[in-house]
Structure I
Amino acid sequence: MPPPTSPRRAPLPRVLTVAGSDSGGGAGIQADIKVVTALGGYAMSAVTALTAQDTRGVWGVVPVPPKFVAQQADLCLTDLGADAVKTGMLCNAPIVRAVAGVFRRHQVRNLVVDPVMISKSGHRLLDEAAERALVRHLLPLARVITPNLHEAARLVGYPVADLCDMRRAAADLLRLGPAAVLVKGGHLPGVARDLLFDGRDWLELPAPRLRTRNTHGTGCSFSAALAVGLARGLPLPEAARLAKTFITQAIRAALPLGRGCGPTNPLAGARGLTPPSAGG
């Protein structure tokens, strides 16, 4: 059995992302690596699935064998170490169980779970058995989970349609085992308001709503920025504020690429938030 995550201090905050590949580059592994790098971190990856997608939607998905996903993550954690880990698209129950086992062995503390279930175009990215595995095996390991309104509703079993629902859902999701819950309210009308709850304190994160269709990869990018904040040693509320500022700037400068929903701009999102040489 390899030794646990290396305790050596790294010159950059190290972030491992465990997620699917987006061939269009706007979400998934590709977005995560761009965000971590733009925010001055060192990005590593364990690919869970290959997707054929563009700005219009997801056209095909090929899962990676669970043992190979686990091997990717285990080698990164054993040799390079990680100051934070984030998960995105996990595809199926065997992959969820495999990566959860790796995280337990390495005693990953700063785990950000983005429960990616359905793509922006409506393509299902997590089957029902995987949803149950996520709740049972992964959520209890998380420092924070970051569901959007649709994902929160799926996990709690009732509609989440306003701020009151978000508060109720955050409290119910906390009972599933994560240390904190951040419900993203970007799909609500009006102010784009997110809500963080750690079982004791509530933090609202409002931002002006920006009129653009180019929002591909917002969830992935937000959770990656949050992971960088935690990897840099920020308290969770400050890491959440960093991620909110980052994604707001990234959406404001979103890239009008393709014939569908273009991607956000991680370089604009990171501008002024951290020097390139930020340490962990």
Structure II
Amino acid sequence: MLAGALLAMHFAALIVVPLSGMPPILAAACLTVLALAGPTQWALIHEAIHGMLLPQRGANHVLGRVLADCFGAPFRALRFAHLRHHRYNRTPQGREEIYDPETCSRGAAFMQHYLRIGIGLYAGELALNFLCWLPPRLLRPHLRRLCPDFADGTPGMARFAERELLDHAALREMRVDAFLVLGLYAIAFALYAEHWPQLLAFLALRGFLASQFDHAPHHATPLDLRDYALNMRAPRWLGAWLLNFNLHRAHHLHPNLPWNGLPRVATFESGDIGFVRAVLRQWRGPIAVGKNSATVR
């Protein structure tokens, strides 16, 4: 029901509103509401990624694709990126706020960090609609660098990436999704005509929220605990808006537990902080750390 409501909101805001001749102020209000529903929509996509949105596997995949297309990126690419996040969490390949002063200047680290949490994460997701058209021979080396084997010899995700992203059927699915994403938003921009800045502002707000919330539960957490994240305290209404995504450590420890089961297993430790504080503290900037450090400073 929630997924259906969100899809109906997209159809209304992107297609019906500009065709209706609604006053610009009301159209802007509709787009703002849709942007504010972005975290809920991502939470539903996240359920589909873990196979828990619908009980039937095929239906789960189809609904995940439709939700992801409306969100702006191919579902299969989002699924790979999220599963990679689980596999490499707090390793050198999964600690986005950390930089090594020996290899990266402080200025460059701060610029990259603020770009990422401001809009960069969502911009990268939008870019997937274009990257998926590149030939596999160009994508393969980059994916292998993103999915290296671990220092203890444990295999990385290179083989999974080959199957999930570069297989012929996988590429075809992503390209179909990318075509639908680009087509949907091209039609929306055409319908909004001279009011297209409203639609651009909607995407910017959605992108800001998505980029802000993504890494907040991991910022400044220990580097030696692979499944660690914060369980961020939040009022009930906020937890409902996020579908309990604030209980992030509970999710990492129980990735196959659906969103409504997380409160039953979530515990709070002394280092856990409120959701708003966790989001805002990212603006302190990136964190310098030595190559062999297990904790941030």
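Rule-based calculations on the coordinates, nothing more; no lab input. All figures in this text were calculated on a predicted structure; none of them were measured in a lab. Cβ atoms are built from the backbone, for glycine too; each structure is taken alone.
Assorted remarks:
- Which entry (I, II) yields the derived value -10500 for helix-only ellipticity at 222 nm (-39500 (n - 2.57) for each DSSP H run of 4 or more, over all residues; to 500): I
- Computing Rg/Rh (Cα atoms, Kirkwood Rh), for residues 178-225 alone across structures I, II gives 1.26 for structure II.
- Highest-scoring label, criterion being relative contact order in percent (Cα under 8 Å, 6 or more apart), among I, II: II
- Source structure of the calculated read-out (FRET efficiency 1/(1 + (r/R0)^6) of positions 146 and 194 (r between Cβ atoms, R0 = 30 Å, to 0.05), 1.00) within I, II: I.
- Once distance in nm of label points 7 Å out along Cα→Cβ at positions 98 and 210 is evaluated on every structure in I, II, the highest one turns out to be I.
- Among candidates I, II, the computation of Cα extents along the principal axes in Å that gave 51, 42, 41 used structure I.
- If distance in nm of label points 7 Å out along Cα→Cβ at positions 74 and 266 is computed and equals 2.7, the structure in I, II: I
- Comparison of I, II - label where distance in nm of label points 7 Å out along Cα→Cβ at positions 34 and 66 is highest: I
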